[in-house]
Every structure is written in structure tokens, then in C-alpha cells.
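> The structures come next, written out as C-alpha cells.
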Structure P
Amino acid sequence: MSLLTIRTYGDPVLTAVTTEIELVDEKIRALAYSMIETMNEAPGVGLAANQIGVQKRLFVYDQGDGPCVVVNPVIVETSGEWLYLEGCLSVPELSWEIVRANAVHLKGYDLDGNELNIEAEEYQGRIFQHEVDHLNGVLLIDRLNDEQRREAKITLRERRLELSRRDLDALHQLLGE
């Protein structure tokens, strides 16, 4: 297994809808295990396949009871509302209070092809909604109100510019300029 690069805001792979997995084979299993390792190292509680550049409907999560994998997840029912501070590995170091459903019913499959039917509330339900959003090309920023989204984009743009300046400075140093 190996650590994978987590794609961050601005990468177009994060806004594309993923495709269903038709066959869970050794490649998909190896991908899932590498995703778990990457998620743990980040550290995070969930990671969708498109966050590491793979356009497949798969996510991993671990809310403290050990890592789990969900293949072809679908949220079939939601109820209630819950406001909670939420962050994202693809939008590092930023978080916002987001309203999501309090309870969800998630269907999908595990790596052995067994059907999963999970009723989840609060934190686990939020993880499921967040990761399924990723697989549908929806980012945390898309859940913000207009003012929050504008401020978030300004902050992220400033970060990208700062990174570009650092790269340019390093290049100048390397070239002795």
C-alpha cells in the first residue's frame, strides 16, 4: 500500500460525478486499502475516491471503530436537520457550520460484494453525506451560503497565490537569481 495525494479545491476532478464500480477486484481492494492509509495519515475520518483522482463510486471512513469501505453508496432516505462544524481534506484547515440531515439510510456494498444497509445518525450520517457529496461532485464549499462561499474562495485563492510565490522564490534561489 502507498500514500496517495489528496486533491484540493480547484482540481476539476473534485467537481466531476463518479462512475459506479461494476466489479470489485484486487485493484479496487488495493485502492481502498491505500485510501484508508492515506485517510489515516492525513488525518481524516472519510475519503472519497475522487479526492485522490479516481473517478469511481467508493469511499472509506473511520469514525473510531476501525476503517470501513462503501462501494457504490447511495443515500436513499434522510430526516431531520443537524448543524455541525465540518471540514474537508480537500479544503484543508478551513471549516464551517453546515446544516445536513440528522439521520440517513445508506445503501452500498462492502469489498466482498455484500449489500450494506446502514441507518446512521448525527456524526456517522454526516460522514456519509459528506463523502457521497464528493462522489456526486459536490464540495463542502457548495453547501455554504453566498457570503461564506465568497469569503472561502478569497481565502483559497490567496493560499494558491502564496504557494505560487513560494515556488517562484524557490526557483529563483535554485537558479541563483
Structure Q
Amino acid sequence: MFDLAIIGAGPAGASAALFAGKAGKNVVFFDHGKSITSKAWVENHYGVEGVKGPDLLNTGQKQAIDHGAQLIKSEVSSIEEMESGYALQCEEGKYEASHVLFATGMSTKLADSFGLNIVEGREPRVAKVIAIKEDGRTEKQGIWAAGTAAGASVHTIITAGDGARVAINIISELNGQRYVDHDILK
């Protein structure tokens, strides 16, 4: 069983996978290949020169993989509650995790079919978002949301930061104490 399954591998999902993987958690994240970032040119990402969206996605996903996260290039079609977590179904099979993070960008379809509370979005062209508490939790135990899907923003730097923020909260819950990830120069 995975500690964390992340539905989405765009800026929010890959950032969350990177932080959780680097923290030593057993992480799987899913990429359906339809991220709006794949069509973007990004010049407003702090610390990064202008970059093509697909390159930004590939770099972020590679960073997460390099830190131990497992990337599945498939769309999650359903989620079901189990006694001790959740089972996510996709074409590649069934994956079980104790925590699930929705980082599904502009889509709330799967979250809605799973029974999460969906509310009006605030961003232009983002009609619906997943209702969350301040720390990224939904109303279901072990289910979280981050990034555009959680109403953070469509801007890559903000949604990536929100994925990291929520991942820190999940890692902290798994560890039973506040997690901090700070490295020093090597």
C-alpha cells in the first residue's frame, strides 16, 4: 500500500510527489497527459528562465521520480473506500493508498463522482473546485486537494507551491509531527 496516491502530475501533483518522495514516503502519482501546462509558455516562474510548459512538466515529474515517487502514465477512472485507505483504479490496474491527493487541475469530475463537496471556482475559466479546509483536507478522512482543483490558482508557480504546502501537511500527519525539508549547500 502506498502512503500517498496523487491524482495529477502537473505542477501541483508533481511538486507534492517530489516533497513526499524526498521525505521517504511511498508515493505514486498519475499523469493523464492532459495538463493545461502542456500548452503554456511560462516566464513568471521565480528562479526559472522562460520555459515551455511541457519542459516544466517533464522536469518536475523527473525530480519527483528521482526522489522515489512512482509515475503511472494513466488516468484514474475511479476511487473506492477500503477499510484502511483507498483503492484507485486505472487502465494499469488498482493502486491502494492510505492518503489520496487530488491535483487534477481544472477538472473536478472524478472528485465529484467520488462524492467530494464541489463549489464554485473564483479563477476565470475555472468553474468548479473541490471544497477544502485551510490545510488542504477535504471532508473525507485521508482525502486532500491542492492546486487549481482546490481553488489555489491556475498560475504554475502558485499551484506548484500549493502542492508542496499540502504535501508537507500530509507528510506531517503521516509522521505524527511537523515536517520541514531544508537542505544545506553541499
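Each reported figure results from applying straightforward, stated rules to the coordinates on display, with no laboratory input. If you're wondering where the values come from, they're calculated on a predicted model, not measured in any experiment. Cβ atoms are built from the backbone, for glycine too; each structure is taken alone.
> Taking 116 as the value of volume of the Cα convex hull per residue in Å³ derived from one of the structures shown (P, Q), identify that structure.
Going through each structure in turn, the value belongs to Q.
> Still on this structure, please answer the following. Name the one structure among P, Q that distance in nm of label points 7 Å out along Cα→Cβ at positions 114 and 154 of 5.1 was derived from.
It must be structure P, since only it matches.
> If relative contact order in percent (Cα under 8 Å, 6 or more apart) comes out at 25 when worked out from the coordinates, which of P, Q was used?
Comparing all candidates, it corresponds to Q.
> I've got another one for you. Assuming 1.10 is Cα Rg over 2.2 N^0.38 Å, for residues 18-65 alone as calculated from a single structure, say which of P, Q it is.
P
> Using the calculated result -8500 for helix-only ellipticity at 222 nm (-39500 (n - 2.57) for each DSSP H run of 4 or more, over all residues; to 500), pick out the matching structure from P, Q.
Traced to structure Q.
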